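Quick note: the coordinates plus some simple rules give every number you see, no bench work behind them. These figures come from a predicted structure and were not determined experimentally.
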Structure I
Amino acid sequence: MVWRSTLLTDVVLVLLAVGFAISIGAHYTGACMGMPHALGAVTKRQALLLMAPLALLGAALASHPVETTVALHLTSRRLDLTDEIVVIALAFALTSAYNRIKLPTSTIQLLVFSLVGVALGDGVGVVWGTLILLLAVWLLAPLVAALLGFCFTRGIDLVNPPSAVDAHPQRAGAARAAIGLVVVGGVASFTMGANDVSNATGSLVATRIADPLVAGVIGGLGLAVGVLVWGGPLLKRVAFDIVKVDQSMALAAQLVQALVVLTAVAFGLFTSMNQALVGAMTGAGLARGQGSIDRAVLQGIINGWIAGPSSALVLGLLLGRLTFVLR
């Protein structure tokens, strides 16, 4: 059974995309603004009010290359409406399920492996070159982030020694670090919009319901709603379970996260915000000594990264085969 494009089916896909975008917006509040908030640079209300419009701007203005990659460059031909609905519904469901059990995963990887699984199950060719390139980026991004996190933390410590900042928290260096945290948190919020909105709205471009600009705006509005309505309880999750951070480490980690992800986006690729942050925080922790890293939590996050793509691929294959048989 193939669902022909009608007003009703188009509305179903748009609603799924917006719902997924809302979930993504809420999910990434901690990755973008958790550290500035936890270290007292902004209140929870200020963090969410700053993040929401910047995520919308990133989605509307800078997501177009990634939207095109998701829509056109992962499969040898466009998926039909049935397959796109299955992909978004599966990625949305898995993201919600893993969030519920508090297993950290990458929404990008859930989306891509759901898409690949459905495409293979339904007999649609996969562009393996693009997939291999994405896998390479996903592997390298946290490693590069760790190296840069280490270097940036050491560099910031030369300017603002941590002992001096801790002893005099009101000094100018501490104030500058707090302002810097807010700025890089804002950059991370813009980056999240550019990097992650295509998870939800690439399907709208693939089915020609919207062009990349309109899809970015639709998804960006969903991100903003997710941040404002459901982002508060998730603001501190992830950021402080991995390493114990101070202002210098947080500033270095957040800046590295944004730089690594924006670089990928500039080439029409996307990578995990959380993985980039984890890599950067790990490097910052190493700059301060091995003892600051919680290895048990880090191992749990790695387990989530393995479980997410595997489950998305297997379930996508099964659902793709089902749509093929019903057709």
Structure II
Amino acid sequence: MMQPPAVRAFPILDAAAALGLKVEGRRAHCFNRPGHKGGDDARPSLTFFPPVNGYKCYACGAKGDVIGLVRAVQSVGYQEAVAWLEAQGTPACGVRERVERESCGGRFPDERAIEVYTTVYENCYEIGPEMPAGKYLRTRGINPDLANAHDAVQMGEVGKLWGRLTSKFDEKQLKDAGLVSHSGRFLFGKHPLLFFYFDNGKPVYIQARDVSGDSTCKELSLAGLRSPAPFNAELLGEKPEVVYICEGCIDTLSALQLGYPAVGVPGVIGFAPEWYERFRGVSQVYLLFDNDEAGHRHAAELRSQFRMRGMKADVYHPQGVGVKDMNDLLQQKTKRK
């Protein structure tokens, strides 16, 4: 069903405010109380992405677009949500300018942030098969050696690493680098598997993953920042005939394990508009997003954007019983061997 253009473009931050959500920056406490332990989102886990008019809760997993937000908060159907948005009238002056200025995850890291990431990278370890990160990857069917070759690392003792960072950089620089949580602690303190996004030989972005299953959020990205390059961006510099775009680092490593030349985006709506030019010279792009509603929608949008720029792009969603993403496909094929 086609969404009315005016409704589809209604800024999600304005919609969230009108729905009564207390938005601070791009975050708010999640509306989906049953999805949170104790019936409440203890920290602001709901994040808004203005450039694509989407949202995602990094605790309970709720996600969608501006119409989906209205439907979820008000418990109404599609037509009721559209009518509600139409009744809001014209958004406040200045909102559209802000939306166009922002992008997925916020601003790009600057050189000072990259200096911080370099220190983090230099104080982490290559992943061994018996390390916590190595054991986790092996349960997902991923060879730790492959992960090492693509800039995944095992974080060592958290206190020691954070001590080195705080002794070398001031609080503002660490916050500007997106490494400080809302509570003022090291953002990745409970997520020892780190994925570094490299560009031109420098670590320009980090994502982190919990390997124990104890954290309420299994994957974290830098606070308030977006990546200036895809994961495994070096591949694009080789101008391969075919490139596969995956949703997240684990799926990208899974695709590489299966023999696909792949790069990754930090989440389903993490493809930055500045990246399209990086794919010039690639004959064919395949989008390997998750086999779910959000994956289908955003893969179709990216396919259209590539084609509008004269680049050949098609969508492939992993198929099979119990298969939702590329890692499911890898694990299924690994079990058959």
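Per-structure values
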read-out: Structure with the greatest value (metric Rg/Rh (Cα atoms, Kirkwood Rh), set I, II); value: I
read-out: Answer label among I, II for the case where relative contact order in percent (Cα under 8 Å, 6 or more apart), calculated from the coordinates, equals 12; value: II
read-out: Given 34, 18, 12 for Cα extents along the principal axes in Å, for residues 142-181 alone, calculated: source structure among I, II; value: I
read-out: Source structure (of I, II) for helix-only ellipticity at 222 nm (-39500 (n - 2.57) for each DSSP H run of 4 or more, over all residues; to 500), computed value -10000; value: II
